[in-house]
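Right after this note come the structures.
What follows draws every value from the coordinates through simple rules; no lab data is involved. Since the structure is predicted, the reported quantities are computational estimates derived from the model, not experimental observations. Cβ atoms are built from the backbone, for glycine too; each structure is taken alone.
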Structure 1
Amino acid sequence: MIKAGIIGATGYAGVELVRILLNHPFVELAAISSVSFEGKKISEIYPSLYGVYDETLSDGDTVIKKSDVVFASLPHGISQPLAKACLGAGKIFIDLGADFRLRDEDTYRKWYDGGFDDKTLHEKAVYGLPEIYAGSIKNAKLIANPGCYPTSAALALYPGLLMGVCEKTGIIIDSKSGATGAGRGLALNTHFAELNEGFSAYKAGVHRHSPEIEQTLSDIAGERISITFVPHLLPVNRGILTTVYAKNKGFSLSRIHEVYSDFYKDAAFVKVLNPGEYANIKNVRMTNMCHISLHLDEHTDTIIITSAIDNMVKGAAGQAVQNLNIVFGLPEDEGLKGTAPSF
């Protein structure tokens, strides 16, 4: 059994890791920690775990000592010393935060107001989007789990950019996320009375995930890609619906669909819907799936690509477990099988 530990187990992504790993046939959840609730049982914080997993929350050092692989689900700026400690102890470190996602230190400093504590450590980090970087992930010791918005955007655009279906300029990415994307901390805009019956954009053009999206799309395209990215807050708990607008390069809708379907035919978690169908967050809820639907505005010759993921699973904890599976040579879907609730 693989001994796994979670540092930051009481946040939304952390407890989602607990839920998934408890059902993984090759993983033992060896230790969990939380600064805010150290010494308490996790089932006191999340009563859904009562009698199922009543482990006491310890400290990060204990988690590292007891685990073969450590997941960190923490705000940015905290994971770097933990990663160094894990690698020094010969453990694998999978970071669900933003500390290792960006390769360029100046870009990281601009968007996250911090630097790289150890540049050699950052050089070892592998960006953990399995559908694109699986070859690098399988030998990695330090994995930067992607952000939720970047995951939905990259999967939507990957075949289009790589296969030359769409133009590389003028790309607009419009995303809507459930409230769990903001984390468990209290904020006025996620209070029920503020969120319910509302729907609005936020951080238009200045969201921290913008450089991460551009970094991945630039890797795919082989040249610098700039995008317009606008996120929105949906009055739902979980899910991301991303709609991408990209200029067509002369392809018919049927040919675009053929390219995408062939490209993702062997992908465990990416499903291209039938022509005329629309991706819907309801249909990927609680799963590691990404549903993609394809549409064409013939009037403006614009390809419209819509992707739906669960921001807490494929956008966070599920993808982290998918990375664990790749590192340990397991099938990518181990512990991640299942479908969304039908209603």
Structure 2
Amino acid sequence: MNKIDILSLSFEELQEQIAEIGEQKFRAKQIYDWLHNKKVTNFSEMTNLSAQLREKLEKFFWLNSLKIKKRLVSDIDNTVKYLYGLYDGENVESVLMEYKHGNSICISTQVGCKMGCKFCASTKAGFVRNLEPSEMLLQIYESERDSGKKINHIVLMGIGEPLDNYDNVIKFLQLISSKEDMSLRHVSLSTCGLVDRIYDLAKLKLGVTLSISLHAPTDRLRSEIMPINNKYNISELMKACKAYFKETGRRISYEFSLIDGVNDNKETADALIRLLKGQNCHVNLIPVNEIKEGIFKRSSSVEKFRQMLCDGGLNATVRRTLGADISAACGQLRRDNQ
């Protein structure tokens, strides 16, 4: 008999499963509270349940867990980078960051990535599998437990492409939104541009902030560094982004990693202004993360590029670099561990 991953169940699913094992549905509320509010790691900790019920839970369900394999703390800004070990021996990364407005965590959604972006460390080791909803939740729960800090904002921008693990990510978002202390308006989802899934996400009207990993304003340049552009070109991507804004009213954020000599010149800035002009959007400029296996170098023209965009009427800022002394950008710690 295959045991059920209890932490991945919605409250309604848990009620049904509890009824199926011969217990009254009201028990589901107690169990759900232990799982998602008290965040227990073992059924034996559910002390207001009878020993008989706890034995049943052990028989029919399993409680997923993560193990901290590495924990790096920045001496610069208190950023914490975790390498988490999964039940099958695989690893993922999470990064906990301090801001004036609260604490933010960047979580992974897959083990590895199949998108093949040429500047990204996450894709270098290849794709292994999707993460379960419980494994996404546990990156938050374990980081809160270890740090003693309450997480206020969640970013799905770690290892993996969230929309390539669409069903599990949506389930994770539904589980998070069921918690009284977390609104999906405090969740950002980053995608390299899976257009069909952007339309699907828009229809759900979850209130999630959509971040698009754009990195180039023309098909020629984008296809060179991001293979996904060969399937969904920029014109299709822009149509999907406009549809997302129309359906949800949520401003789109465009991520733009600046690469020395590749996309940090005036020609690129002018093309980006033409592409995004008139959209309710924000451009987040990121000095590219230099990786061991990569050929791209960090641009020295970040501020100059930002000013060109602002002069052209775009809302553009430079992302604050956190955890620079611990290589906090995603993918590096897992790659080094392998």
Could you figure out which one of 1, 2 the value 1.01 for Rg/Rh (Cα atoms, Kirkwood Rh), for residues 39-158 alone was computed from?
1
Just checking, which of 1, 2 has the largest value of distance in nm of label points 7 Å out along Cα→Cβ at positions 279 and 295?
2
When distance in nm of label points 7 Å out along Cα→Cβ at positions 95 and 319 is compared over structures 1, 2, which one is greatest?
1
Where is FRET efficiency 1/(1 + (r/R0)^6) of positions 119 and 199 (r between Cβ atoms, R0 = 25 Å, to 0.05) largest, in which of 1, 2?
2
Given that helix-only ellipticity at 222 nm (-39500 (n - 2.57) for each DSSP H run of 4 or more, over all residues; to 500), derived from a single structure, equals -8500, which label among 1, 2 identifies that structure?
1
The value 14.9 for mean count of other Cβ atoms within 10 Å over residues 71-78 was derived from one model only; which of 1, 2 is it?
2
Consider the structures 1, 2: one of them gives 0.75 for FRET efficiency 1/(1 + (r/R0)^6) of positions 167 and 271 (r between Cβ atoms, R0 = 30 Å, to 0.05) as calculated from the coordinates. Say which.
1
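Taking 70, 42, 37 as the value of Cα extents along the principal axes in Å derived from one of the structures shown (1, 2), identify that structure.
2
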Which of 1, 2 yields 3.4 [distance in nm of label points 7 Å out along Cα→Cβ at positions 47 and 175, calculated]:
1
